[in-house]
1. Where does the value -10000 come from, among P, Q, when helix-only ellipticity at 222 nm (-39500 (n - 2.57) for each DSSP H run of 4 or more, over all residues; to 500) is the thing being computed?
2. Once FRET efficiency 1/(1 + (r/R0)^6) of positions 13 and 189 (r between Cβ atoms, R0 = 41 Å, to 0.05) is calculated for every structure in P, Q, which label goes with the largest value?
3. Rg and Dmax of the Cα atoms in Å was computed and gave 19.6, 56; which structure, P, Q, did it come from?
4. If relative contact order in percent (Cα under 8 Å, 6 or more apart) is computed to be 20, which of P, Q is the source?
5. Match the computed value 18.5 of mean count of other Cβ atoms within 10 Å over residues 77-84 to one of the structures P, Q, and report its label.
Structure P
């Protein structure tokens with residue numbers, strides 16, 4: 001079980017939202033670059049970074065400069081999403097050294113573009129499926145798509161996408177534990193690698209996800225629990 005710590009950027013600062021609501025944010029004083037460096041020193045292989053300003057506005061924000069700085073100064077892989085709406089956006093962040101680009105809204109709104117991106121970049125792109133009560137949300141989690149998470153997972157798997165990051169919005173930032181049942185269902189229905197996200201609150205949550213025994217669910221994103229001191233990253237890494 002690969003442990004992936006998260007950095008959510010808003011206005012150049014590390015923040016965490018509650019259930020994705022931009023009006024309910026907790027601002028942490030930690031410098032994003034220093035935070036990334038601390039994660040790297042714990043031995044992580046990849047860091048998950050989200051540009052919340054980009055996700056809500058649908059376009060590039062100044063946070064991308066911070067991502068570029070992290071890539072240049074911290075020797076660890078970065079997966080990045082938020083405000084990625086075109087092939088040019090994907091190419092730009094990959095050229096900046098991002099290892100994997102997370103596509104959310106684009107994957108729900110332009111299947112042709114997604115197919116082209118898979119053909120161009122293969123495993124350097126993955127799809128973020130963010131669901132509320134099993135229904136996929138897009139555009140910064142503010143717009144209902146009318147598609148179920150399982151249906152979208154099957155669709156993108158058929159296009160050749162190799163990985164999905166599945167987030168249960170209702171649990172995100174709540175530290176109530178991940179939706180393991182739904183995460184497993186998506187992996188088994190779509191036969192695609194899954195990174196679990198949303199609600200991880202303790203080492204026990206990580207253990208339960210690992211012990212579920214589904215090899216396709218091979219990684220987990222940990223965010224608020226790290227910032228709130230509920231999980232020690234070095235201890236979590238023992239589950240890797």
Structure Q
């Protein structure tokens with residue numbers, strides 16, 4: 001079992017508890033053929049390795065049950081980060097969420113429950129309709145610029161450049177930006193610094209803010225994968 005995600009932004013195995021830089025290929029050479037690998041965020045490099053050596057694998061981040069359960073501690077952690085970095089309450093704060101995927105949905109529901117004024121960005125008409133049906137304000141990506149200056153907090157969940165220099169120039173410098181998207185994120189952090197905007201890239205929040213819950217989720221989904229792959233009951237250990 002490899003980490004989740006299995007590599008960091010430098011291309012090394014993602015070992016957060018150590019300063020060791022370990023190249024993935026140094027691990028691969030010791031893996032026997034037909035060994036099942038469970039990992040997070042499969043990239044092209046790993047796909048090529050698995051194909052070349054005929055290694056079966058599961059990307060745990062692609063498992064629907066994991067993504068849904070993992071969104072809950074991720075959203076809680078994101079809200080915790082927002083509370084730590086602002087001098088206002090979440091209650092009545094103007095909050096913009098970029099993206100209405102699993103994490104965006106959970107985050108919007110939690111923030112609304114706390115009393116925030118929630119706006120959610122989306123591109124698909126179907127998502128716009130669901131956002132409005134859930135009682136949030138919806139904004140299409142093409143119309144987002146007009147709302148940027150009004151926000152107290154912005155959460156990004158989209159793994160694409162959503163807040164470039166041009167958009168950041170429209171944001172109030174007092175606004176806090178929390179980027180939850182996988183590497184490389186969706187914010188021009190250099191531009192944010194130039195504008196004096198506090199922006200952070202917060203990855204792996206479940207393991208940081210709720211490690212016990214994160215471990216239980218990984219354990220449960222791993223057992224489900226093993227059951228499916230080996231066709232036997234592993235729930236008993």
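Every read-out reported here was derived from the displayed coordinates using simple, explicitly stated rules and does not represent laboratory data. Since the structure is predicted, the reported quantities are computational estimates derived from the model, not experimental observations. Cβ atoms are built from the backbone, for glycine too; each structure is taken alone.
1. So the calculation was done on P.
2. Largest value of FRET efficiency 1/(1 + (r/R0)^6) of positions 13 and 189 (r between Cβ atoms, R0 = 41 Å, to 0.05): Q.
3. Structure of origin is Q.
4. Working: P: 20; Q: 15.
Answer by label: P.
5. Values: P: 24.6; Q: 18.5.
So the calculation was done on Q.
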